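Every number here is computed from the coordinates shown, using simple stated rules; none is lab data. What you are looking at is a predicted structure, and each value in this text was computed from that prediction instead of being measured. Cβ atoms are built from the backbone, for glycine too; each structure is taken alone.
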Structure I
Amino acid sequence: MTPSRLIHIGVLADTHGLFDPTITKLFRRVDHIIHAGDIGKGSVIEQLKAIAPVTAVSGNVDGYEESGLAREGIITLNGFRIAIRHVVFEGGKLTREGREFLDRTSPDICIFGHTHQPRNEWFGDTLLFNPGSAGPKRFTLPRTVGTITIGARLSTKHVRLDSGDITRGF
């Protein structure tokens, strides 16, 4: 697949109603934002839409379909098929439903949340990417978002929200 241009994607999940203003600075030059569920409040999505177009799915905190958002989504950006679903891993393992989702959708990239743990690994030909949690701090896990750049090659990055280093965004 030959991407038509360089595209920057801001990726987040598990905001649980918190919109950290650092996100505005980190995502200031993104072409698209993907939120992988557990949004918490509609205002989070509205604030993201002020930065760039948004694709979002619901998570368990959102009540899934009760939120008015789909449980999963598929988009194509720059020739890459991107699947989005809140729960793909649980307890450190790919869930049965997560595996079925990957088999059914055959994405180039699968973006997910739920575990609050940043993840970036290959499963066959699919990049599995969890941006971590951008919401309130839980346990000892860092608060993070992710970035994906699609161009001549695919590159990803996790950025800690509490690092104070906003120069690492786009």
Structure II
Amino acid sequence: MSIYLLTEEAARFSELRRRLIEADPDIDETTLLDTLEGATNLKEALGEVVRSALEDEAMLSGLKGRLDDLKVRLERIRHRIEKKREVALAVMEETGLEKLCEPDFTVSLRISPPGVAITSEEDIPEWFWIPQAPKLDKRAILDAIKAGTAVSGAQLSNSKVSLAVRTR
């Protein structure tokens, strides 16, 4: 069942509840809920949507695991590429072979331009540093407020209702 159908069922439930209370203002909560449960499919719709969310969470978990495995594999392949190129470079340098022409590729030795090697970051002048924008440590602010410290410009927000789903 889709979220749209759940929303429709919730609206139907609310409208029927309003009508029943309007028709009998003294109706007790148990009778009201029993009547609504028999007249609507709200609980079933809710169950289906939550069950679907649990299936999506299982899929997400499986995909994350698969992605982690693929990332490990990706790094192994990158490492293998580096090693093969290092071996090819070493062999070409050792044998004095400067160029190899094959039908599908050409490989040659070339001298790269010099790069920068940092020997001591502390000694590098200030103008070479890129300034970084400060970033708020919201966790530290929360901990301080909870400990009773007033933090100007910050306060605790109101609690929110959340959905807890247990599967065990």
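Descriptive notes on the structure:
- When volume of the Cα convex hull per residue in Å³ is computed for each of I, II, the largest belongs to: II
- Origin of the value 0.00, where FRET efficiency 1/(1 + (r/R0)^6) of positions 24 and 136 (r between Cβ atoms, R0 = 25 Å, to 0.05) was derived from one of I, II: II
- Each of structures I, II was scored by distance in nm of label points 7 Å out along Cα→Cβ at positions 104 and 120; the highest score is held by II.
- Value 13, calculated as relative contact order in percent (Cα under 8 Å, 6 or more apart), assigned to which of I, II: II
- For 2.2 (distance in nm of label points 7 Å out along Cα→Cβ at positions 16 and 88, calculated) the corresponding structure among I, II: I
- Set I, II, criterion mean count of other Cβ atoms within 10 Å over residues 72-79: the highest-scoring structure is I.
- At a computed 9.1 (mean count of other Cβ atoms within 10 Å over residues 96-103), which of I, II: II
- FRET efficiency 1/(1 + (r/R0)^6) of positions 8 and 64 (r between Cβ atoms, R0 = 30 Å, to 0.05) derived as 0.35 - corresponding label from I, II: II
- For 4.6 (distance in nm of label points 7 Å out along Cα→Cβ at positions 56 and 112, calculated) the corresponding structure among I, II: II
- For 5.1 (distance in nm of label points 7 Å out along Cα→Cβ at positions 80 and 144, calculated) the corresponding structure among I, II: II
- Origin of the derived value -3500 (helix-only ellipticity at 222 nm (-39500 (n - 2.57) for each DSSP H run of 4 or more, over all residues; to 500); candidates I, II): I
- Here the criterion is mean count of other Cβ atoms within 10 Å over residues 32-39, and among I, II the highest value is seen for I.
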